[in-house]
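Student: Next up: some structures, all given as structure tokens.
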Structure 1
Amino acid sequence: MKIRIFFSTLLLSGSLITTVLAQKQPKAPIQQVSFTQVQMNDQFWAPRIETNRTVSIPSAFNECEKNGRFDNFALAAGLIKGEHKGDFPFDDTDPYKIIEGASYSLAAKYDKKLDQYLDSVIHLNSSAQEADGYLTTCVTNKCTRLEGWWGKSRWEKINSHELYNSGHLYEAAVAHFQSTGKRTLLNVAIKNADLVCKVFGPGEGQIHRPSGHPIIEMGLAKLYKATGDKKYLTMAKYFVEETGRGTDGHRLNEYSQDHMPILKQAEIKGHAVRAGYLYSGVADVAALTGDTAYFHALTRIWDNMASKKLYITGGIGSRAQGEGFGPDYELHNHTAYCETCAAISNVYWNQRMFLATGDSKYIDVLERALYNGVISGVSLSGDKFFYDNPLESMGQHERQAWFGCACCPGNITRFMASVPGYMYAVQENTLFVNLYSQSISNIEIQKNKLELKQTSEYPWDGKVILTVTPTKAKKFTLKLRMPGWAENSPVPTDLYAYAEKNNENVQVLVNGKVSKSTKEKGYISIKRLWKKGDRIEFLLPMPVRRVKANDNVVDDRGKMAFERGPVLYCLEAVDQTDKHVFNKFIPENAPLNYEFKNDLLNGVMLLKGTAQQIEKEGDAVVQKEVPFTAIPYSTWNNRGANEMAVWLPVKAEIARPTPDSTIASSAIANVYGVNDQWEPTSSSDVSKPYHYWWLKKGTEESLDYVFDKIVIYCL
């Protein structure tokens, strides 16, 4: 029997996204239930989403005002006089991303003041656009100090970020149009996209290059679905196919995700954010054009990522150098980069992989990134952000309100409002339940409307009650995702494993009784005639689990990580009796308990137990038993900068006695930006990520080597 491919479109977070599904029998594609149809009222996500609306979005817009992002558009429009502000050619994308997030927020909860504010910002965007559709303010403003990025004329360099700016413009425009019905920004995007379609392509006189920093591929696909103009899809496909070919003779490189044609790739390399965005765009193009070869390539690349280059947090990208991937199993903790934007891109990519296959393993990775690697990027207060998300810190990391390179704050604002949209998906007469959270949702399955209510304290408790209320009794299949962590598998590869098997059984009851069900691709399928008030009890055991890494991950040898349900934990110095982390080890057989604290970190489940502490007494090294407390990794650094570690030693020889504070502080300071290691060159320098200075000085030493020197020096 021949494999048949089917394609369709879905609405996620105000944006049109395409899915592809390969099946032996004709089936409609899997469609995601829009975030506007899901109302979360839990104690975990609902407060975060509201904080994003009331704090993060206004804060990010305020930073755009303070740091000249809006001034640059006004300057390009001739509305003001002065000098172009900022140090990067992609600063235009900061307002675009926040517009996108604000548009999602408006769709979920209308705010007249925010609506009017967006109108004023979009007026600036529109006014700055040149007559032929071009829109990159640093080029229009002839900012000579940025010519190193874009050259002396438009489109001169592959890494100019002009197309990256365009991609974020298109995503913001479609989101704003879908949410408000207004075409003000959509018209700007269309005019710019028309120019891009004239300038780039395979024809004579056109530029033969890929995008340089992918996202325009996704943006063009969304623009195509919003307008029906096929040339945008053709352009997106061209950028995908031109990747790694070097048609115009330019030098191929991994940093730009331009090292090899996608169809030949089997290993994920280069810049991590670019990778996640590129492969998401490839999935969109493959679905819309019916090219299954690209999807097979994506599967190969995903397997490499999930089995050799995925952090336990769901983060990707191990290196500050190039903000990207190292070789297989290079998953260092102290220099882990794990950019916030990369974790978000990992969610985008995995969602598309699920929609194409119906396989829950992709949601397993998505959930891991969502609960750990993504939300660690923003403070609980909503107004401070991490650029990188290390798995170990000696106290040199702290969230900031803004960065000179401010891609992450805006990305967080556009992502958080869309979280409810990842909970459900439908396919003909099948409803997928992918994520669990207390909520009320209104979903339509084959023209039959139903209300689905979740009652749960997830992720702190594994008991989930679903109440189904269809408009009329109807037979359909409800698929409950069985999380990998509930089946003794933290990830769907051999990269991580639980140290001990949990033999507690998952329970599924329908109206208090065991119901007939089947299991496929990680889902428990219940097919029955559903009636008003039918009640499902889904009970997921949530013991504390010890996680061990594949032995090829050198930095994690002799160490364990701790998690409970989808939540990963860490030790933070502020919670320990001696205010230190690295001088402790936790034996493999040490008992572990958990306790919910409503008055700590906005309400969190803590892990508690007994550790062994290594201390110096004169020339001798001794150990003593001490209590320890672990917090969710996503909540660390909300009480100031201090030591933190995810992977913890299980033996004394790996733990480190606390060094003299003055020596340790001096050593760290010498590396991380003090004592004449760098000199600020502009007022915005002080807000750049710490790694920026090391790269700026052009040192040939890696941060790994530098950290090793610190440890040796301190000990």
Structure 2
Amino acid sequence: MARYSTEDIRNIALVGHGHAGKTTLADLILFRTGGNNRAGSVDDGSSLFDTDDDEKERKSSITSSVGHATHNGKRINIIDTPGFPDFLGQVPGSLRAVETAAIVINAAHGIEVNTRRVFQMAGDAGVGRIIILTKLDSENIDFAKIVQSLRETFGMQCIPINVPDEVGHSFSRVFGTLKPEVGGVVASTIYHEPLVDAIVEADDALMEKYMETMDLSLDEATAGVTKAIVAGTLIPIFCVSGKQDIGVTELLDRIATMLPSPKDVERTDASGNPVVADSNGPLVAQVFKTRIDPFVAKMNFIRLFSGSLKKDASVTNRTTDKDIKVGTLNEAQGSHLAAIDEAVAGDIAALVKIDGLHTSDSLGKATMPALEFLQPMVGLAIEPKTTADQQKISGAVSKVVEEDPTIQVVRDEQTHEMVLYGMSDLHLSLTIDRIGKRDKVGINTHTPRIPYRETCTGSAEGSYRHKKQSGGSGQFAEVHFKVSSLPRDINPEEYFTKARFESMREFHYDPERNYAFVDRVTGGSVPNQFIPAVEKGIIERMTKGVLAGYQVQDCVCELFFGKDHPVDSNETAFKTAGSMCFRDMFLKAKPVLLEPIVHIEITVPADKMGDITADLTTRRGRMEGMDAAPGGYTVVKGLVPLSEVQEYARGLLSMTGGQGSYMLTPSHYEVVPAHEQQKIIAAAKHSDEDE
């Protein structure tokens, strides 16, 4: 028998900027509802929602954390999320698991960087939104001005559901606006009419009744709030002080009566089919968070969208099409797990020690849309400090990637580096520190090498003779060929013809490198069995590079003549001759370095746009355009060399005071300016000498 029904569940994610009071509020809700015997504190490290040692040391959240409370017969699942941009990657998964995003705002600071970002993310996720104004007991607060700012920034649908009696140290209670009460720092009556208008806008029947009678009962209005939140016509504003425990009981009452249940929000699977929140329906669930605890091991947090799940059940992982055994089913209260027998549609549960289950995986009869996480922009090349660390580094890194989808590891085949990407320098620093503490792996870091490329802009023709005699059979091979540039975006079948390449017998084309090997040998001057060896030598040389040790691309090599020896010629000799001849001809064919160019999209407050565009020019960037974004922001688009934005996060932080964000996507390669090319080649030679 289920402990509660789907209709009685309320799922909420607390999101917002750092130090807005999200964790303090979550701890107080647990204490108020009997979920803890004291109000946990961020300051003294007793918060149930700050589960990691790093969080307790920093006195701020780094990862999302799950808890639950019961109030007025309603099960309230709470997900507390980090508030700093460095850890914003925890938000998308949390929003997938809830029906309501509670955007928590420090009344003393107003709208901050992450306030805008999470507000937009919640809108994109299609969940209802409410605003919780905290710290109204702070000094120098103008409540009416804060509300006006919220409405101007996020829309006129932002309307107080209650108002404080006073602000500052005199704040002691709140007055409702749905049924206006006398009192308040701002008269509650002034928000009543806009509130009712927002409610009836989402319900045609309620609108018709209101137009006829100009009145709604309290029950009608309360039920209407739920529909209005789901429809987005209303974003109610709640007033609280977490530290003083003011307005929290009223907030809980409204959560229980006004916020949508899982049945109130429409969901669809990855194919666009509706997923109904019915505990008797087919099981549909998704992993929205993974945590690896050194004591409990791996935990996967799932949200059930349909059906029910019992302990020891066998279910299908739709992502891998493999069956898994659930074993123990748990509910979480921060880092504490308690076994349960069953979870129902709309619920959140934790699965423990299940291999092959990852964040975003779907369970049951349907596949939910894949979770989309923020793209990490800041990279560090990492390497183990010792031989012992070498044995453990891959496993340790895979753990942090499993926990945090905004941490990515790339093994660059060209630069031979393992590069760890994250949201910021701080994000990477804490990740590397976690690896050291948890897995005892020492890591050295440095700035990643830029994956330059080499190509030629002209052509050259010549030969190379490889001759080696060291007793017994020797090595002999002579090859003649031409190296020239190859345009991009060619149709190989149309481009490589005998009309263009005289006496061509065949060609081999590599689209990844945009390279072709053309066999023009006549009269058997290079025996057929040795031609593949020549090509192999060329490809190995292209991989190693010629100018500065970077991969060669965009060229064609035509083998047209050679010589062999009946005794001393072999594959090794022709491979060496091919490699050396390519090196010599490439250096004569006007070689240049190519650098990666990336698309950059920079989202900044409109008043910072001039600083951003000027800075982009100093980085050899080119503007492509700009678009307006919600909340008074502008998106600046451009092209810029990757080498110029490797440490852009720091510069953007300085120019915008932390209010900017950016995204990079690969575009193409361009020729490096001559003066920059000389520096890169000189640095490569210096590096070779050091080695």
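Student: A value of 0.65 was derived for FRET efficiency 1/(1 + (r/R0)^6) of positions 218 and 338 (r between Cβ atoms, R0 = 41 Å, to 0.05); which structure in 1, 2 was it taken from?
Tutor: Comparing all candidates, it corresponds to 2.
Student: Right, here's the next one. Supply the structure label, taken from 1, 2, corresponding to Rg/Rh (Cα atoms, Kirkwood Rh) with the calculated value 1.09.
Tutor: Going label by label, the one that fits is 2.
Student: Taking distance in nm of label points 7 Å out along Cα→Cβ at positions 170 and 602 for each of 1, 2, which is largest?
Tutor: 2
FYI, it's all coordinate maths here, none of it is from the lab. Computed from a prediction, not measured in an experiment: that's the story for all the values here. Cβ atoms are built from the backbone, for glycine too; each structure is taken alone.
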